[in-house]
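I've put the structures underneath this note.
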Structure I
Amino acid sequence: MTPDPEVLVRNRRHFGRRKGPALSAYQTGLLETLLPRLLIEPERERDPRSYFTPGVSEAWLEIGFGGGEHLLWQAEANPNIGIIGAEPYISGVAKLLSKVATSPSLSNIRLYTEDATDIIEALPPSSLGRVFVLFPDPWPKTRHHKRRFIQMAMLDQLARVMKPGAEIRFGTDDTGYLVWALERFCAHPAFCWLAEASGDWSRRPPDWPETRYEAKAVRAGDTCTYLRFVRK
């Protein structure tokens, strides 16, 4: 009997550690006070716009937002877009909360601190306008490749929840993961690569701000690549 692709995705943990350096008292306080106001609990078939205050025209999802630099920039630049960020790394969540706390007028950010797969599986069809997977863990060892987020079964799930014309952005500084992702995106019938010239994947669009992991890779001399695909 062929395993259910959804079960394969659900049972595969795509992230590594959850805890990092000790948090400051201020960060701990934000986890206790601010985080509960932003947390969502995925509910099956719930329109993601309903997690936000009225007036949100569309919902976007960032999978593994790290320190939250990109997510915060997108939220500030797109006040009518509701942005859900999924990140199980508590230090990253605390960093984002520290930034959100200084922008009290922001109301278009919601967070989930478990596996993003939970959100994706619960979403109704054609409910996301954009998805970001930026510099995820490349799981470089061959025996760990099954834990990479970009898998054909996951692309099936994303294709289900993304609207026609919705965009997914993928960034990496790992050549092996770049090849892996390209093979799967280009083989999937629901996605079309938006690159028009050979240099497109080496330049970030103006509305794609740098993340701390990308900056670290650049300082180390690594080459970063930026892929954009549209849901057909």
Structure II
Amino acid sequence: MPDPAAVNSMFARIARRYDLANRLLSFGIDRRWRKRLVTSVQQAKPLAVLDLATGSGDVAFALARELPPETSILGMDFCQPMLQEAEAKKKASGDTRCERVQFQPGDGMALPLADDSFDAITIAFGLRNMANRGKSLREMHRVLRPGGHLWVLEFSQPHPCFRPFYLFYLRRVLPTLAGAITGDRAAYVYLNQSIEAFPTRETLSREIISAGFATARAEALTLGIVALHTATR
């Protein structure tokens, strides 16, 4: 499992170039993944949403643009430089819909939140970085209200026919490109390693159920390189 101090330090180093790297390294497909997540959340009509591991706030802002104005949105992350980027983006956006997004520091394995606080939790590309996935999932279960929903957007294991090409990109191409963009090649070597070590959709679904959720299902996106997991408390 990842070392929390090392992960925090890594994201602090790349915070200023994080969004640019995401756009370029995913060839812009990350926007489609977030749109699929937000569309699913819209269907549940939550009144209070927690975006965990919010990073620079992309998911939180996307939710703010699409959910009704009465829906409260809290973005939480344990890396302060990433939260500073999120606050700067909110200030610079000029979008009044984004003003209702609040940001707060918090550890995903010990959330500083009361039980039964939220109707919905989203976490995009953050569960993979938790030092203890099971503990983090149990914390999410704790702060969700009965009947609430969890969405986990995360890298997954690609379809077998595509896997060799994907691994070549992850191992050979991505660290070099990312190093040029962010000046931190090592951070994206970690990204590659953490993706390869991450469980399959089926295994993660079982972990979600083991954390106490009543249901869990997974939808493969983009030849399986990403999955949208949906669970109900």
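So the values come out like this:
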item	result
Test item: mean projected area of the Cα convex hull in nm² calculated as 11.3, pick one of I, II	II
Highest-scoring label, criterion being distance in nm of label points 7 Å out along Cα→Cβ at positions 141 and 205, among I, II	I
Mean count of other Cβ atoms within 10 Å over residues 61-68 derived as 18.9 - corresponding label from I, II	II
Distance in nm of label points 7 Å out along Cα→Cβ at positions 29 and 221 - highest-scoring structure of I, II	I
For helix-only ellipticity at 222 nm (-39500 (n - 2.57) for each DSSP H run of 4 or more, over all residues; to 500) computed as -9000, the structure of I, II it came from	I
Structure (I, II) behind the derived value 17.9 of mean count of other Cβ atoms within 10 Å over residues 101-108	II
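Read-outs throughout are calculated quantities, based only on the coordinates presented, and are distinct from any laboratory measurement. Note that the structure is predicted; figures quoted are calculated from it, not measured. Cβ atoms are built from the backbone, for glycine too; each structure is taken alone.
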